[in-house]
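Following are the structures in question.
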Structure 1
Amino acid sequence: MKTIVITGANRGIGLSLATLYAQQNQIVYALCRQTSVELAALGDNVKVIEGVDVAQDSGIDIMQTSLRGIKIDLLICNAGILRDEKLDHLNLDTIRQQFEVNALSPLRVVSCLQYQLVDGAKVAMITSRMGSITDNTSGGRYGYRMSKAALNAASMSLSHDLSPRQISVGIYHPGYVQTDMVNHGGDISAIESASRLVGLIDELSMKTSGVFKHSNGQDLPW
């Protein structure tokens, strides 16, 4: 039985990941700002920790207090937001907000919990192919693209910094997923995406640490 911590676990991909790991009888700490009916119904193996807004000092404090003394086998940084900026309507506030939530917060979560990760643990960063510079063929979405590119850069650094303890770091694009974030306009369900991600995390090793992957298994360009 493994201990798994998931941020942004109350809906979408995070909820689906919590569901699948609960079905495997793993111990899941589901971190979220506010729980959902679906999350609360997952059973005793899923321990819901509310009030965890990863972009706020108070949320990080709640996370650390609630997880104090817990040894972690798998940390999944899933919490993220999507806003839309165009060159003619450049909203610097939403760009900054996305950097805070999508890039700085996952790094901070790992930093705060690093000594609770067991040797040989795994860290999974849920990013996006929109963070790929090579793959950008349409422009726009400045804050999301930039923040996810920054997350990818941080994740690569983590893969090096955590390697002495044999902690591997997976960097995963979940696919175009039918979630609230995209008004359910994706091409795969959250549970299908989560199932793919669980498979990739199972296969994650030091050899594949720091590799940017699509949930379908394809390597993605930086």
Structure 2
Amino acid sequence: MIIVENVHKRYSGEHGAGKWILGGINITIPSKRSVALIGRNGAGKSTLLRIIGGIDFPTKGRVLRRCKVSWPMGGGGLEGTLTGRQNAKFVCRIHGHQEELVDRLAYVQDFAELGPAFDEPVQTYSSGMRSRLQFAMSLAFNFDVYISDEVTAAGDAKFRKKAAEAFKNMSNQASVIMVSHDEGTLKQFCQSAIWINNGQAHWFDDLKDGLKAYKDNLLA
């Protein structure tokens, strides 16, 4: 279970604090329930996803994670000055898999299909290469909840198919929280929906009801 309590978020810049992106989110995501985050561009879907994953923090409020949650696949969280291999080693160590380091690294290297770039600094990678590395790193560990930001769109058609199949196998054993602009992908992986609109979150047990509410709002 993941509990989002009164989460507000805004970013500050050189001209001071910006507008509120999230304006008091209260939502409980049940265990073993795969959820789509839907909403207009700029609604705050990826922001909420990063906060749930712990790589961003609310301006106010908190998130209670009563399960093991992955970092956002397809988002940030990589150290640009380190190589892909070094990033993978670091993650292995902080997750307590030092004894399995060789096997885990071999899995990440094979799945990400980065070739010689696996030993190059991540700051030289394209966004697709970063997503592939993060996806492979996430699959190398067991989580209760995997969170994904457009991850199955990374890479060429062959890799996208491979990623979708691996993601499907993983989601049969764990739940997912997903942002995707592809409705077919959401229907493939998710049962429920959280619609983000005007900084507020609306829960729908049935994904179809959430998608309908979102589409009706677009036409209003």
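Here are some notes:
- With mean count of other Cβ atoms within 10 Å over residues 8-15 derived as 24.8, matching label from 1, 2: 1
- A value of 3.7 for distance in nm of label points 7 Å out along Cα→Cβ at positions 80 and 168, calculated from one of 1, 2, originates in structure 2.
- Once Rg/Rh (Cα atoms, Kirkwood Rh) is evaluated on every structure in 1, 2, the highest one turns out to be 2.
- Read-out relative contact order in percent (Cα under 8 Å, 6 or more apart), computed value 19, structure in 1, 2: 1
Read-outs throughout are calculated quantities, based only on the coordinates presented, and are distinct from any laboratory measurement. Keep in mind the model is a prediction, meaning the values are calculated, not measured. Cβ atoms are built from the backbone, for glycine too; each structure is taken alone.
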